[in-house]
Structure P
């Protein structure tokens with residue numbers, strides 16, 4: 001019923017995560033009604049995406065294509081003996097917003113999920129173990145997501161890292177109830193973590 005060009009845009013936008021058919025239609029129609037320069041700008045930036053971004057070979061953070069390693073690693077003010085481990089590259093930027101962490105990062109590239117076919121061998125665990133040895137790392141902070149997959153990944157990391165280096169300090173980000181959330185809305189993992197990490201008054 002719709003023009004082919006508009007249908008093609010709707011289908012393309014509908015492949016994005018979290019974008020349903022109705023949202024894709026609204027986005028496509030908005031782009032059609034807007035100044036053509038907006039669509040051209042989006043098209044230009046998308047065409048440059050894969051050629052302009054790559055993964056750091058050390059930390060697996062996202063970097064510009066012309067960079068050798070991540071600034072989070074080669075900055076002399078960063079403490080290479082502390083490594084914070086996250087699942088995905090964008091998790092780094094959430095931590096950086098706090099301005100409270102001065103160590104380096106390591107991106108696993110996901111979490112163990114047998115249902116999705118993600119095994120430990122597909123994650124950057126071996127590279128993390130190598131970094132611990134190469135950089136004489138003193139502490140690894142595990143910051144995987146508070147999900148079943150994140151917990152499984154954290155437990156495996158703890159086991160493998162302690163096997164390789166028994167004296168290595170392993171810590172985790174504190175977990176529990178966020179501010180402003182009613183107990184009745186908290187999931188089991190969050191409530192369990194809140195109980196486990198309760199503090200004295």
Structure Q
């Protein structure tokens with residue numbers, strides 16, 4: 001695993017060199033994320049988007065009346081782009097510059113969203129750290145909405161290796177603390193027309 005400082009520099013370099021709509025993961029309309037969030041959370045509940053980058057998801061959530069949103073990314077440049085784009089709307093969003101592996105949330109969330117972060121964790125110990133953070137941050141009965149590269153998706157992204165998953169393999173990583181509520185496949189089309197298959201899971205945290 002890269003050191004935290006080198007990881008931050010890597011992603012700052014990415015967002016410093018390219019505009020948000022020039023990266024492979026750009027979505028003008030994050031339709032799958034929105035549909036899964038709206039099916040599993042209400043606007044007044046706390047939502048966290050980890051590894052958000054410069055995604056437009058937060059814009060769409062604010063426009064739909066979601067009022068308790070936290071956006072987390074290791075790149076301060078990415079978060080600055082989002083805050084600038086939101087303008088006055090950014091007042092309703094909490095921005096956290098952090099590595100999800102070392103971030104220690106001080107509160108609970110009803111919904112945790114991650115599109116294309118978990119698949120960068122190729123080391124089992126890092127995967128366990130991620131799951132532990134989810135377990136402490138997501139309220140009992142709350143959900144994780146998780147999107148990763150499918151088995152026939154890319155083997156690398158942004159010059160980094162990734163771990164690809166089908167729905168059963170991804171569910172196994174999260175173990176008995178989470179149960180699968182829904183799964184689906186998405187074929188994301190990059191800005192230059194390449195197809196990147198994704199596996200999506202909705203995982204509900206056990207307990208009450």
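Here mean count of other Cβ atoms within 10 Å over residues 85-92 was calculated and came to 12.5; which of the structures P, Q was it taken from?
Working: P: 19.2; Q: 12.5.
Going through each structure in turn, the value belongs to Q.
In terms of relative contact order in percent (Cα under 8 Å, 6 or more apart), which of structures P, Q is highest? Kindly include the intermediate steps, with their values, before the conclusion.
Values: P: 13; Q: 19.
When relative contact order in percent (Cα under 8 Å, 6 or more apart) is calculated for P, Q, structure Q comes out on top.
1.6 is what came out when distance in nm of label points 7 Å out along Cα→Cβ at positions 141 and 165 was calculated for one structure; which of P, Q is it?
Working: P: 1.6; Q: 2.5.
Going through each structure in turn, the value belongs to P.
Assuming 10.8 is mean count of other Cβ atoms within 10 Å over residues 37-44 as calculated from a single structure, say which of P, Q it is. Spell out each step's value before the answer.
Numbers: P: 10.8; Q: 15.5.
This figure was derived from P.
Between P, Q, which one scores greatest on mean count of other Cβ atoms within 10 Å over residues 125-132? List each step's numbers first, then the result.
Values: P: 17.8; Q: 15.0.
Going through P, Q one by one, mean count of other Cβ atoms within 10 Å over residues 125-132 peaks for structure P.
Match the computed value -9000 of helix-only ellipticity at 222 nm (-39500 (n - 2.57) for each DSSP H run of 4 or more, over all residues; to 500) to one of the structures P, Q, and report its label. Don't skip to the end; give the middle numbers.
On the way: P: -13500; Q: -9000.
It traces back to Q.
To test your reading of the models, identify which of P, Q gives 0.92 for Rg/Rh (Cα atoms, Kirkwood Rh) when calculated. Show your work: numbers first, answer last.
Numbers: P: 1.06; Q: 0.92.
This figure was derived from Q.
FYI, it's all coordinate maths here, none of it is from the lab. Here the structure is a predicted model, which means the values were calculated and not measured. Cβ atoms are built from the backbone, for glycine too; each structure is taken alone.
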